[in-house]
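Presented below are the structures under discussion, each in the form of structure tokens.
Read-outs: derived from the displayed coordinates by stated rules, not from any lab. Everything numeric here is computed off the predicted structure, so don't read it as measured data. Cβ atoms are built from the backbone, for glycine too; each structure is taken alone.
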Structure 1
Amino acid sequence: MPISHLFQGTPVWVYGIFAVLLYLGLRRLRTGVQSLARVWAVPAVFIVWGLIGLAGHAGAPLETLGRWFLGAAIGGLLGVWSLNPATLAFDHQRRLVRQPGSVLPLLRNLGIFGAHYALQVAAAVSPQLHDSALGWDLVVSGFSAGYFAGWAARFLAGQRRAPQVDLAMA
């Protein structure tokens, strides 16, 4: 099957998600100040997406949970490791945070998106790969939820310990 057919068969909303993740990742290349609500938007989306992947998977319950929790455990460890709270500055009064620029959010977001996309395409176009691809997609769903849960735990711990910094002019 030509690659052009794959892209033509991709629903429009998938391109929208890709564009948003690309935009948000590119914004994080530079140091910036954001509201806490905006910082929590991406983790919330990925955690919900990971839980939807678990809820929408048809299969043996123990195997399904095992695959999902394997991904969640690996993702959780990487999520905790990926954030250094000492690099963050918090304006508790205005509910703002300054985060250093990094390529990690761009690579992370597009990596998770790309893995889901590739596995879903493989499941759709190759009947012999269907079950295996969806099984791995379940691991990616768990990884996604686990990564952002670990990241969130580390972020919250850093926020609680951080001194007040005035970010009004930033």
Structure 2
Amino acid sequence: MHDEVATMLRRVRLLETDDTGTQQTMRLRGLRGETLSGVVRAQYYGLSSVPPAGAEGVLLTLGGRTDRAMVLGVEAPGVRPTGMQPGETALYGPDGTILKLLMQKVYLDAQGKDVEITNARKVTIRGSNEVVIGVADRFTRIRPHRIDLAVTAEDQEAPYRVATEAGPSNVVFARLD
């Protein structure tokens, strides 16, 4: 029985991926230079990726037959983020972009790329204590009962009340330099 199981599972290296069909297929390098083509990759529902060439996975062959094979658990060594705690999750790309669902926060590093939200009827950003929006060295800081405009640090308060038709605001403050 042990020999049968050993021939059913083996490590493979990804050569290329075809992501055009209803199922993703891969060309793989197997044992002693063996090349397998058209192998279906099993992926989780709701998540699809195309691993880079050189990624490694496990080939499952049913009855030891390569025409009934499926590749599982494809991972690119050296690209996967490390050091996360139990229960934490990361969605990452080969260029360092990463979305982490951590125990204490949600973290997104776009590596200098644009972040785009499209086709939304409404976009709501709501913090329970504070929302800070920044561009270069200026920030808008929004908290319950206070808005600070053009501050130069995420935790700074603007010194001047903004004038309105009804007089100086008790909620909106600005930095004027």
Structure 3
Amino acid sequence: MIFESKDFYVDAVDPIDIQEIANVYNSNPEFLMRHTGRDRVTHPWIRNELAAMKGAGFVSGKIVEKLSRDIVGVIDFQVAKESYLSLLMLHAQAKNRGYGRQLYEAFEFYACRHQSTQIRLDVVTDYNDAVLRFWSKSGFHRYKDIELDWAGVVLPAVVMKKDLRPPELR
């Protein structure tokens, strides 16, 4: 286990998890269409994405509900002085229940325990305004506009950052 929250734990993705990880992605066809140009992903696509993330120094984690032991999401991140949260995706059936906030807060606690002073994330700006609102409410601020190349699709995005240091140390 990498880290946990009240209802979930995050562990490294194993090859046997590919089908369940694909199910999480495929439950979000609007996200997939906007970010990859396709409404479904295949097992080879998932394996390639996991390999690409690993090659870029990211940890790919499965989000597991403690009670059912079902994989309900995926998370890709790097933990460093400036940690980078690349992806936090829940299965469509697990959305709008406060799980995203619970998982993000557990990730932030994990990053702080590893001496992170800041978290960065990139948010696609023309996809879903609720995503930007979620991160803003979580304490993130716009840092700069960028173009994000995800799976060969170039998307307008914004880098958002959150300072984890106490106010007196900023």
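A few comments on the model shown:
- Source structure of the calculated read-out (Cα extents along the principal axes in Å, 48, 36, 32) within 1, 2, 3: 3.
- A value of 39 for relative contact order in percent (Cα under 8 Å, 6 or more apart), calculated from one of 1, 2, 3, originates in structure 1.
- Computing P(r) over Cα pairs in 10 Å bins from 0, in percent, for residues 8-79 alone across structures 1, 2, 3 gives 21, 58, 20, 1 for structure 2.
- Looking across 1, 2, 3, the calculation of helix-only ellipticity at 222 nm (-39500 (n - 2.57) for each DSSP H run of 4 or more, over all residues; to 500) that yields -24000 traces back to 1.
- Among 1, 2, 3, structure where FRET efficiency 1/(1 + (r/R0)^6) of positions 56 and 88 (r between Cβ atoms, R0 = 25 Å, to 0.05) as derived comes to 0.65: 2
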